[in-house]
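None of the figures in this text is laboratory data; all of them are computed from the coordinates on show. Remember, predicted model here, so these are calculated numbers, not experimental data. Cβ atoms are built from the backbone, for glycine too; each structure is taken alone.
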Structure I
Amino acid sequence: MKYPPNNAVPADAAARKAFEPVICYPVDKLPIYDPATFAKARDTMTLVDQVTVEPRDAKVFHVPKGHIFRIGCPGASQVGDLNLWNADNIKERFFSGKTRALYGTHVSTGDQLMSNMPFLRPIATITYDTLDWYGWDEFGGSVHDVIGTRCDPYTNAYLTGGEYHYCCHSNLTRALADYTGMSLEAAEPYVHDVLNVFMCSGFTPDTRQYFIKASPVRAGDYLELFAEIDLLGGLSACPGGDCSSGHSSDDAACAPLTVEIYRPASGSLPNWQSPTCSRYSGSHGV
């Protein structure tokens, strides 16, 4: 709590706090990630496309199902905000909240990125992470979070009264509109809470507020994902640069990011099947 409590501590306070926590969504019955499933695909894959995302901008790219894509840091330290959509129906998109509930506040190799309801299925699997060594630091920070929603011009205007047009939300809106031919107004509602790639973040121990800090990403690092369905990806090179100081301005030093798309060799994924949408009937008790 951020403010002093108004109420006295009850006599049974210790007993009320002593209950053991219960994992809300146990994942022990989900398929266990097996690196061997993707080993041959990773060994035989061929680069088929590459996209450069310029600082304070975003790009949308297509990844066919069964392909692998790498988000890379080619130079100076830089974080990126990632959106994912079903390439055939952008109403289905990455659901950071359910991903967080299933896999935790930060994701890495073996974790899957879930789509929104009513579709609710894995749409991408993280197959390699060069920053998996980081773990948790002394501040409670870790890398690749699904906590932060994305920097946006509305929060910036609310907090500062000013206008800034190159927040990740705006970058992704422009990129999606440009790729699809939609107007900005039509594209904006499809921009959603992100996977903060390379972001180092956590919650402060006293107020439990979201914090960011300098990213440990360096040139040559990458996050690799496998497309479980046909995907459109949107990646913004955050105006916060490595997020060592702030965001939503032109103050930080920013650098490009890259996206490399790879096609595994035919027959290299014999046991893989693209996941189907949720089996729930949708009747909602009616």
Structure II
Amino acid sequence: MEEQEQASQARSQGQGERGESQEAARPRHAAPKPGSVPWDEDPETALSLMLSRHAVRSFTDEPIDQQTREALQREVRRGNEAGRLHMCLAWDEPEAFDSRLAHYGNFSGVHNYLVIAGPADKGLEARAGYFGERVVLLAQQLGLNSCWVAMSYKRRLVRASLPKGDRLVIVVALGHGTTEGKMHPCKSVPQVSKPAINVPAWFTRGVEAALLAPTAMNQQGFWITLTGRRDLQSRDIVQIQPGGGPCAKIDAGIARLHFELGAGEKNFAWQDNLL
């Protein structure tokens, strides 16, 4: 997914994930204070995490502390329960990214990763993107970096750890990055949504947040529509449709979460039920 873009960039020496050609120096993140409002309940915090999080493929040897591991494990458990998934975290495991393909994708020092899998059904990929991104944004808040990875790892090794019958969807590399990654160019709001004018401010904020979502090859192929209809609670109904490509439904699931965080869930209802 994000590593596909990096492989292309390695050949063309093009721009990075969010449009800047220089890697950012790695500052330390502030861990959330005890009793603070959860990141997904504070719009400003959520937007800050979406803006600051970029794909990182090179990691240091600094270990992930126990408190951070436990916080991520709790989010994984919540996502598994809510999303009917079998996500799991692999700690201190270097074998999955010790391959020629991983080196081709410019991965180094990957010893920790999130495995996203579940029973195969129609909505698995969208749920994988949605609930996986919740873990990714929490990891960002806790001072970790990440990269969504569709290909550049040993799939057979990772798949062997899954329950029988589960489908491996995607993996996310986690750890302390050597940099904060790069920005990539974004499409404009009218390029991914309609109508383009005379829409509520919350809709525009939601689309802008969706444009911060990581997508395969930075395609941003999803389409978000304010349908003009309302539900029984008089909320505007919004539809999100995936683009093309093997990761399109995962991308749409990630963008769906970003839209919710930017627009505010109280302002609208989805046309389709993620679950």
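When semi-axes √(5λ) of the Cα gyration tensor in Å, for residues 56-111 alone is computed across structures I, II, the figure 25, 15, 8 traces back to II. When relative contact order in percent (Cα under 8 Å, 6 or more apart) is calculated for each of I, II, the greatest value falls to I. Structures I, II were shown, and helix-only ellipticity at 222 nm (-39500 (n - 2.57) for each DSSP H run of 4 or more, over all residues; to 500) at -10500 was computed from II. Have a look at I, II and say which one yields -0.68, -0.79, -0.92, -1.18 for log10 I(q)/I(0) by the Debye sum over Cα atoms at q = 0.11, 0.12, 0.13, 0.15 Å⁻¹, as calculated. Answer for the origin of the read-out: I. Comparing mean count of other Cβ atoms within 10 Å over residues 80-87 across structures I, II, the highest figure is found for I.
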